[in-house]
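What follows is a group of structures, each given as structure tokens.
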Structure I
Amino acid sequence: MINKEKLFPRKLAPKSSARMVEVIFGCKWSLTVYQLLAQGINRPGEMVNNVEGLSTKVLNQCLKRNIEFGILEKIVFNELPPRVEYQVTTFGEQFLVIIEQLEKLQSAIDEQSTRRNPLT
């Protein structure tokens, strides 16, 4: 037998970023929230009013998760009545580029699938 030294260690998925992508895509509202923020809708009440089926409770859970990952930040204004706004962080901007690339990849997959199976 010939003993060859292994040249490459086993490659593992990045733990934190893979989990983050999984959680964000698992939340059916995160992508909608990013779309709202891109349109300048950054207050929770406005978000709920502009999206059919989105409740305040679910929105707050989604926003909290995005803050924990560092994708969004919460800005609390010292006013009466209280005002809260959300914005994408610098890290969040990098993350959104990856999300955009995943969407482009999905479009390419869909297009390729349509070419292979034109009747479906």
Structure II
Amino acid sequence: MPLYEHVFLARQDLSQAQVDALAATATEIVTTNLGTVTKTETWGLRSLAYKIQKNRKAHFVLLDIDAPAGVVAELERQTAINEDVIRFMTVRVDEHEAGPSVMMRKNDRERTRRREREGE
């Protein structure tokens, strides 16, 4: 089956529990249509380069999906309807990245640097 990465941005005023519920809903859409979500990463609340629908920040979520194209079309259709999602993008990939994504590794590096500075 084809592999996809689906990233969506949720409104800044949502709680983390609501963002997790959005990710769970997306996972449910994929699994009910005979696909699988191999990895879900929440990148947290991050600043946007420009305002999107009056939002300066957004919650970022990544889903690695293994599913037929019809499943992805249904996921995108339902994501576009959802008012809590301000942007989304799905990209077909040759293979999923093993381990944490680049964004998660970047967050870990930033935390390590902060700890080192505080320890000095």
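Computed from the coordinates by the stated procedures, all read-outs in this text should not be read as laboratory data. Every value quoted in this text rests on a predicted model; they were computed, and no experiment measured them. Cβ atoms are built from the backbone, for glycine too; each structure is taken alone.
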With distance in nm of label points 7 Å out along Cα→Cβ at positions 9 and 57 computed per structure, which member of I, II shows the largest figure?
I
Taking relative contact order in percent (Cα under 8 Å, 6 or more apart) from the coordinates of each of I, II, which one would give 38?
II
Structure from which -13500 was derived, helix-only ellipticity at 222 nm (-39500 (n - 2.57) for each DSSP H run of 4 or more, over all residues; to 500), options I, II:
II
In terms of distance in nm of label points 7 Å out along Cα→Cβ at positions 81 and 97, which of structures I, II is highest?
I
Assign the value 2, 9, 16, 17, 14, 11, 9, 7, 5, 3, 2, 2, 1, 1, 0, 0, calculated as P(r) over Cα pairs in 5 Å bins from 0, in percent, to the correct structure from I, II.
I
